[in-house]
1. Taking Kirkwood radius over Cα pairs in Å, for residues 288-351 alone for each of I, II, which is largest?
2. One of I, II was used to compute helix-only ellipticity at 222 nm (-39500 (n - 2.57) for each DSSP H run of 4 or more, over all residues; to 500), and the answer was -1500. Which one was it?
3. Consider the structures I, II: one of them gives 18.6 for mean count of other Cβ atoms within 10 Å over residues 280-287 as calculated from the coordinates. Say which.
4. Can you spot which of I, II the value 21.0 was calculated from, given it is mean count of other Cβ atoms within 10 Å over residues 120-127?
5. Work out relative contact order in percent (Cα under 8 Å, 6 or more apart) for each of structures I, II, then name the structure with the largest result.
6. Starting from the value 56: which structure in I, II was percent of Cα pairs over 28 Å apart calculated from?
7. Kindly point out which one of I, II the value 2.3 was derived from, the read-out being distance in nm of label points 7 Å out along Cα→Cβ at positions 136 and 272.
Structure I
Amino acid sequence: MKSSSALTAALLLAAALNLHAQGSLTPPPGAPTPVMKTLSEVEPRTAVTQTTCPGNASAVHVISAPGSYYLTANIATETLSEGISINASNVTLDLNGFSIVRLTGSGGTALNIGGNQGIRIRNGSIVGGTTQTGGVFTLAGWNIGVGSSQPSAAVLHISDVIVRGVRNRGIFAGWTSGNIVERCLVDTCGEMGITCSFVTDTVVRNASDDGINAGNSTSHAVVKGCFAESVGNGSGIYGPLADISNSRGIAVNDSGIAAGNAINCTGISSTGTGLAANGNADNCIGRSTSAAGMTVIANASNCLGASSGLGIGLSALNATNCSGTTTSGSFAMSITGTASFCRGARSGGVGISAAIAIGCTAGGGSTITSAQKHLGTP
């Protein structure tokens, strides 16, 4: 028993010696300081509420001071002409996944930006009541989804926003060089889908006018990685001085794509030109049911133009490695200057008409008409 008690005492002593000190219990000198973040530090942005952003006779909420704001719930009205009115510059508004809704009547602008500078809108939806069947629109709800009353003065960045079912324009950002629309979706609008000089990675469906309009006198305009569709009288993508790349435009009564320069694009139209470029076209496809497949004012390379009606398949100043087909148009390919290594096909007609034809071929029993034929051109 004595030996057992001695062993137990020895073990307890060893355990006590192995315990680590827990530090001094004496507080440090000076006044205590906070060790947790304040609410404003956790969420420095301002929630859009009737307290922080009270409305007026026209708008559910008015943002009247610079800063960063966010929604905490959907905003809905069936009587007021605006959902949110931004009356200050240097404002970021995160819709935070929520929607601004008006389904009936004739509303104004769901999110009105005015002519303010440095405005960023992101991450949410605008919902109206307009519907479309077979190109016929039944108008209801918001007139404009996101818009500026002075688009030439505003500087805007709109991203990750969905607009659907509006009476007029989906996103009206104008053609100021600083304005950007990216990663947005517009579905069903009674006029243009998007007006902006810089549009990327964006989809427009069921627009009555142009799906994407990048301006008619804006040489700095850029559209890339987009799909746009007009089911009315507009173009899929319209930017006759714009650089349009990696995009697809579909139209019924106007051009699928009207570009300054087009790269890696496809334009399709029922009664208009499939793809029209006022500059150059490279690696593009243009198709039309009844008009020209592709028209290029300058040079076309690695392109295909096809008309299944009376239109010319492809026309250009010069063409390299291109092909054109037509069912009953005057020429499958009409080249003012030089056609190099091209192929044209029109059953029983002229496959290629060119001033100079180098290494060209004709299909479908068609012929090649040229003042100069080289490298085996028949």
Structure II
Amino acid sequence: MNFDLCDSCGFDADTISRRLGLVGLDGPDLRAQAEALQTLVVRPNVGPIVDSFYSSLAAIDGFDKVVSENSNAEKLRGTQKRYLLSLGVDCDQRQYFEERLRIGAAHHRIGIPQSLYQCSFQALQRLLIGYIPAHMRSDESAFKEMIEFILKITALDLSLAVESYCEARVCGLQESLRSERDERARLHHLAITDWLTDLHNHSHSRFVLERALALSREEQSPLCVLMADLDHFKEINDTYGHLVGDKVLRIAAARMISGARASDEIGRYGGEEFLFILQNTDITEGREVAERVRARINSDAVHASDVDIRVSLSVGIAQARDSDVVDTLIDRADAALYAAKLSGRDCVRVETRDATRTGLH
């Protein structure tokens, strides 16, 4: 499933032309200036620019926390390198606008504050100007022209990033439809939400996973799913009744949210089974999230009807492959969950290459 951010942000040919004119990128030498920037400044120095850029960001309060929670510095460096090598190239084309909007949306999704993202452009501008070669600096006209192009192209990219930040915040990175009335928003919430736990319901969880798979393939980024199941939940219902069981589910869901990351999607997949969708997350990071959630679940007994009930969680993990659809990915995570049950419950198991649930009987 391919989501066109140009459409959702209202960028057609006319608005693209107007935005280029707004930042002064409507001259006849646009492509020549972009090629000069790439040839003389970016390509020969992309490594040092990226290193210096992240050194400057590391001095900003909160940057290290964002990196450690959502990704790693090396992954972000690679993303920044790809960004720089496309800076200004075909900037008058719709695809350039689409890619820049997606960059802003991706940074919003992993929790980088918009203020930090905006301030980082000043550091980037300074670095690019600093790497203008000496022979161009001796030509006052050429030097001035290059500086102006750097300021204009980074202003364009920043404006598009801010655009997608705002769009992502309004839409919650779910649908590009805007709710103009409170009633419509309420009905939409009811349609996608499990009434008991306030998590995503079964059908919306599958929709979110389908979208995440498409985005993972498009961005070549890792994606993990966790299938989690409350251990011996039927015994809780049989012993204490369904009202107590409902309370246990609500408290367990709240603990899952507190143990997961802000960017993780969680749904009640059925009964006492839950589906976690972890974007930009490989199997190692996925296991860390799973272990943290499992520990939160059994950290304290659940108090209900004057009794304390111990609750534990079994978790199975699978990482998306290029050939995956929703069902195949969920099936492998479910097989890993079944392996966790066979291992004694209250544990995390990662998919094996060949195992299926039926094969484990």
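1. Details: I: 10.7; II: 12.9.
Structure II gives the largest value of Kirkwood radius over Cα pairs in Å, for residues 288-351 alone among I, II.
2. Details: I: -1500; II: -19000.
Going through each structure in turn, the value belongs to I.
3. Numbers: I: 25.6; II: 18.6.
It was calculated from structure II.
4. Values: I: 21.0; II: 17.2.
Source structure: I.
5. Working: I: 6; II: 15.
Largest value of relative contact order in percent (Cα under 8 Å, 6 or more apart): II.
6. Numbers: I: 56; II: 53.
Among I, II, the structure yielding 56 for percent of Cα pairs over 28 Å apart is I.
7. Details: I: 2.3; II: 6.5.
Structure of origin is I.
No value in this document is a laboratory result; all are computed from the given coordinates. Remember, predicted model here, so these are calculated numbers, not experimental data. Cβ atoms are built from the backbone, for glycine too; each structure is taken alone.
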